[in-house]
Every structure is written in C-alpha cells, then in structure tokens.
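In structure tokens below, several structures.
Please treat every number below as a calculation from the coordinates, not as lab data. This structure is a prediction, so every number in the text was calculated from the model and none was measured. Cβ atoms are built from the backbone, for glycine too; each structure is taken alone.
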Structure 1
Amino acid sequence: MSVHTEEIVLLNAADEAIGTAPKLASHHRDTPYHLAFSCYAVAPDGRVLITRRALDKKTFPGVWTGSCCGHPAPGENLRDAVRRRLDTELGLAADALTSVLPGFRYRASAEDGTVEYERCPVVRATVTQVSPSPDPSEVEDAEWWTWAECLALAERPESSPWYRLQMAELAPLGEPLDWPDAGTGDLPPAISW
C-alpha cells in the first residue's frame, strides 16, 4: 500500500521557495523555516470557529487555536490550500476568503522541544454552513465562540502560541466580520493568492 507523503515548502530569509521536505519528518527541535497558513472561519453572526487540536497530533497536541491551519502543497495557491484544509479538517466550505494578516510569521517551541517556524499568512473564511464535521485525527473539539471569548482565550496558556500572537494583531482590527482585506502585496513570494 502506498502512502502519500505530505510535503512542505521550505523558505529562505526572503520568503522565497527553496525546496520541499516531508512534513512530518521536518518538524523537530530544528524545524526549517517553511510556508504555512492559519484560517479563521466566521459565521454570519460574527462567531468564530475555535478548535482544539487532536490529542495525538505530533506538534502542539490538545491546544486551542483558530479554525484550521496547514501547509500549502508545492505549487498550490493560498486560496486552494485554505479551502482544502477547511474541507478535510472540518467539512466546511468557504463562501469568501479574505487575506487578513498576509505578513504574519512566528517561531514557537512546544513543551517537548518541537519547533514550529513558519511564514503563516492569516485568512478569514466567511461561511454560512455552521455544522462542522471535524476529522478526529486533526481536531479534538470545534466550537463557535464570540469574539470576546476568542480574545479571552488568547490570555490562557491552553491556547496555541501562534493563536496568541495572531490575536495581538487581530484584536485592533475589530470584530471578525469587519476585518479589512489586507490585500496580497505582503504575501511571501513563495505563494500566490
């Protein structure tokens, strides 16, 4: 039986693609800088889908975070990557996608020493379908939270480090349905919109 190995896009300091590597084997104490994304699904009433990562995830298991995150495949544009992960992780389809924090990047270490080191544009997905079907290998829990609850989570240690950093940049933008389109000019050269 053949198993597909998911590849990540490796980046240089200028955020240009310099190659690929297997995703699972690349996440360790010296994880190379690579391309990723985070997505916040927002319902028509302004609530945000917050998820808890599966307890057996290799990196940051059991932490609460945004709706979904992932790694664009080599040659995949950002919109297609976000739509793919929304579907595979949560069984959701986006009505519209907005580039919110195209320049976001971070580096964080988990308790076990595993490092995440990512250029991680943040995207808002507006959705009308509000009954997710989480993939249990990816998502332990998925709940719709008010923006006030989302902001409060950023103050708690059970939230992911990237979530806390993103909230610091998203909070000044106001309510999630009001987040302005930041355009694509600050996206890394390694990916198109």
Structure 2
Amino acid sequence: MARPKQFDPEIAVEQAMDVFWRKGYASTTPQDLVDALGIGKGSLYNAFGSKHALFELALRRYRDSQAEALVAMLEQAGPVKERLREALGLLVEMDLGDPDRRGCMGVNTAAELGGTDGVATELVRRMFDRTEEAFAALVAKGQRAGEIDPGRDARAVGSLLLNTVVGLRLMARVAEGPERLSRTVDALLDSL
C-alpha cells in the first residue's frame, strides 16, 4: 500500500494564500487548491477542514506577512512625510510590478466578501484598524516634529491615509502606469 504524501501545512497555507490572493475566494475551487498544494482532496479536507477554513488561515498569513510589513515600515525612524512617501510609493511599485496585478488581499477580500462573510469581514476590519492606527501614530509624530499641521486631527488623517491606500491598491489592479497613482500620493502628502 502506498504511503500518503506528506506535506508541510505552513507551506500549504502559503501556497493557498497565493491562489486565493490571485483568484479570490469564490473563484478558487478545491481543485485549484489541490493542484497548487500538490495534495489530494482528502488530504486537503483532513488537514484544513474546509475551503473556508483554509481561506481564513491564508488571510491571517497575509495579514501577518504583508500588512504587518507596511506597519513595520511606518514605524521606522526618519522624517514622517518621507516615510509616508516611501511606504506609499513602495505599495504602488509592488502592485504595478506584480504580473498578476493581485493588489491587496485584504482590499480584495473586503470588496468580495465584506458584509457577507463575518469571519473574513472581521479579519479585514482588524487589519485595516491596525494600519489606520499606525498611520495616525505616525501623523501625531509628524505633528510633534513640526512636519504636519498640528491643527489636523491625527485620527482623521490616519483614516484618510488608509482610504488612500485602499484606493491605490484597487486602482493599481487596472492602472496602465504609475502616473495617476503617483499624482494621488503627491497630492495627499502636499495636503498634510
């Protein structure tokens, strides 16, 4: 009797994340996952329970790797506006450089499942909350350093920055080039 193929669940979640990120939840079939992970359907369900359970793990992995990387970049030392420009510019560059134009898995999930899937909605909400908090903290730091108008509400500017990121990530999926996205970043930073 042949032994079942062994696989690493951590690597499998990473591979599943790529499939869900590229195709979205609804368009990803169990066969897509089986093909990407190189395991049988039985092993897929035995290891993860369901397509949705695997999607939750993949979305958490995305949050822990991609979204937290942005937060870490915002928390580095240096002039605030320069850090914001660098972070937003890097997002634009990454999105436009991605041949699949996947954008942000969190933004994609919000557009596809927001309000209809409680678990996915809550995961994305917490991801967005964390990013907005990091933006607000950076704005407050910029206000203390005299880089940003101290009369502005730091939390409101944090919300504006988050919404700009969401828009940039979505627009990058269809943009022909960086011009519109770069104008958006420039206009936002000039307004601070």
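Can you spot which of 1, 2 the value 57 was calculated from, given it is percent of Cα pairs over 19 Å apart? Walk me through the intermediate numbers first.
Values: 1: 57; 2: 62.
Matching structure: 1.
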#### Entry: Value 2.7, calculated as distance in nm of label points 7 Å out along Cα→Cβ at positions 78 and 166, assigned to which of 1, 2
2
### Summary
With helix-only ellipticity at 222 nm (-39500 (n - 2.57) for each DSSP H run of 4 or more, over all residues; to 500) computed for every candidate in 1, 2, -5000 is reproduced by structure 1
#### Entry: If P(r) over Cα pairs in 10 Å bins from 0, in percent, for residues 86-149 alone is computed and equals 19, 33, 33, 14, 1, the structure in 1, 2
2
### Task
Of the structures 1, 2, report the one carrying the highest value of mean count of other Cβ atoms within 10 Å over residues 70-77.
1
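For which of 1, 2 does relative contact order in percent (Cα under 8 Å, 6 or more apart), calculated from the coordinates, equal 28? Write out the running numbers ahead of the final one.
Numbers: 1: 28; 2: 23.
The read-out comes from structure 1.
One of 1, 2 was used to compute distance in nm of label points 7 Å out along Cα→Cβ at positions 142 and 158, and the result was 2.0. Which label is that? Mind showing how you got there, number by number?
Values: 1: 2.0; 2: 1.4.
Source structure: 1.
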